[in-house]
1. Rank structures P, Q by relative contact order in percent (Cα under 8 Å, 6 or more apart) and report only the one at the top, that is, the highest.
2. If mean count of other Cβ atoms within 10 Å over residues 112-119 is computed to be 11.5, which of P, Q is the source?
3. Output the label of whichever structure in P, Q has the greatest value of distance in nm of label points 7 Å out along Cα→Cβ at positions 16 and 168.
Structure P
Amino acid sequence: MCISKIVVTGGPCGGKSTAVSWIRKAFTERGYHVLFIPETATELFTGGVPLISHGTNMSFQMCNFSLQLQKEAAFTRAAMGLEAEKVLIVCDRGVLDNKAYMSPDDFARMLDSFGKTEAELCSSYGAVFHLVSAAKGAVSFYTTENNNVRTETPEQAAALDDRMIAAWAGHPYFRQIDNSTGFEEKMARLIREIQCYLDAAENT
C-alpha cells in the first residue's frame, strides 16, 4: 500500500473549496482512495468556538492545533486499514497554517507545549500546495459572500496570503498556484502539480 499525505492551503478566496471536488474526481479516476481532512478552524467556528477563546488568540490556536493533530492521526490510521493500493490523504490546511495567525514567540511556545518541532511537522506532509488568494492578481473576483467566516478586506487577504506562504516556505515540496490564468486552469494546474508529486513519490 502507498499512502501519500498532502496539504492544500492558501489565502482567503484562493479556491480551496472548489479544489476539493476537483481533487476527489481527478484522483479517484486515477485509482486512488481519496480521504479529505476538513479545515479544523472552520469546524471550530461553526461549532460555536470564538476566535478569541478564553480571551486570547493563543487559546483558540491551541485548540485548533490539538484537534488538527488528532484528526490527522485518525485519518492516517483509517488509511492504513483500507483495502486499497493507493491512498491520498488531503489536509484542508495543515498545522503550520497556525503560524500565520500567531506571533513567532506564541507559535514557539505552542510547539513546546506539544513537544513538537517545526521540522517534525513539516516532514509529516509529503507536499504542500498553496492556492494564492484572488486578492493577489484577481482582485475583481475576491469575495467574502461565499464563506460566512471570511471577513478580510482584499488588502488583509493579500497580507494573510503572504504570511501563509512564509509559514510553509521551509517545506521541501512547496508549490504556489497563482492567479496568472483563469480559475478553471488554476484548478487544472493544481491537479497537474499534485500528479507530478505523486509520480515522483511513487518512483522513489
Structure Q
Amino acid sequence: MKLKLVLVEDHGIVRQGIRLIIESEADMEVIGEASCGREGLAIIAAQKPDIAILDINLPDINGMDMLREIRLIHPDLPVLLLTIHAEEILAVRALQAGAKGYLCKDSSSDELAKALRKLASGGVYVSTSLSEILAREIGGQRGKLPHERLSDREYQVLCLLASGKSVGQIAEALDRSPNTISTLRKRILDKMGMKNNSELAYYAINNQLV
C-alpha cells in the first residue's frame, strides 16, 4: 500500500518539483495539493492522508498556524514542515508545536524520502545538524538569541515588519486590529532592546529570518 501524502506549497514550480520527487518513489503518492493553508486544511479533512507536508510561508495562514489547527482536528496526523530558513531559526518552535519533521528546501531528494518514511513509521525526522542544536537546547548549553525570547505571534510579526510590511498590512494579513499589532510591535522592540523597524530589519537579515 502506498504512503498517501497531501502537499501544501504556494509556489507552483516548487510544488510540482516536490511532487515529482515523491512520486518517483514506488511506495508514495500525492493524493492532494494546495497553494494556501485554508485550502490545505480542507483537502486534509477530505482526503485523510498519512502525512501532510507544509511550507512554513503560506499566503493566508502560515505553516506554523496551520500545524496548530491540524493538531486540534487531526492530532495523529504526522506533519513535515518545509522551509527556506536555516534549521535553527524555526526548528525548535516547529517541533514544540507538534511537527514530526523539519526539512530545509535545499535538502536532497533522498533526504526528503527518508524523512517521509521516518514519519510514516511513527518517528521524528531531524537532520544531524539539527539534532546537535536540539541537544544543546535541552542541555541549556546555548544562550537564547533575542528573537528566541519572542512568542510565536511576536516572532511572526517581527518577520513581517522586517520584510517591510506596515502595521496596517500586518493587521489585515493576520486578521487582527492595528492596535493589537502596534502593541505587539512595542513588545517586540522592548524584548529585543531595539528602537525601530530599521533595527529589527537589520537584525532579521543578519540572522536569516527573512
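1. Of structures P, Q, the maximum of relative contact order in percent (Cα under 8 Å, 6 or more apart) occurs in P.
2. Going through each structure in turn, the value belongs to P.
3. Q
Read the figures in this text as sums done on the coordinates, not as results from a lab. Keep in mind it's a predicted model, so treat the numbers as computed, not measured. Cβ atoms are built from the backbone, for glycine too; each structure is taken alone.
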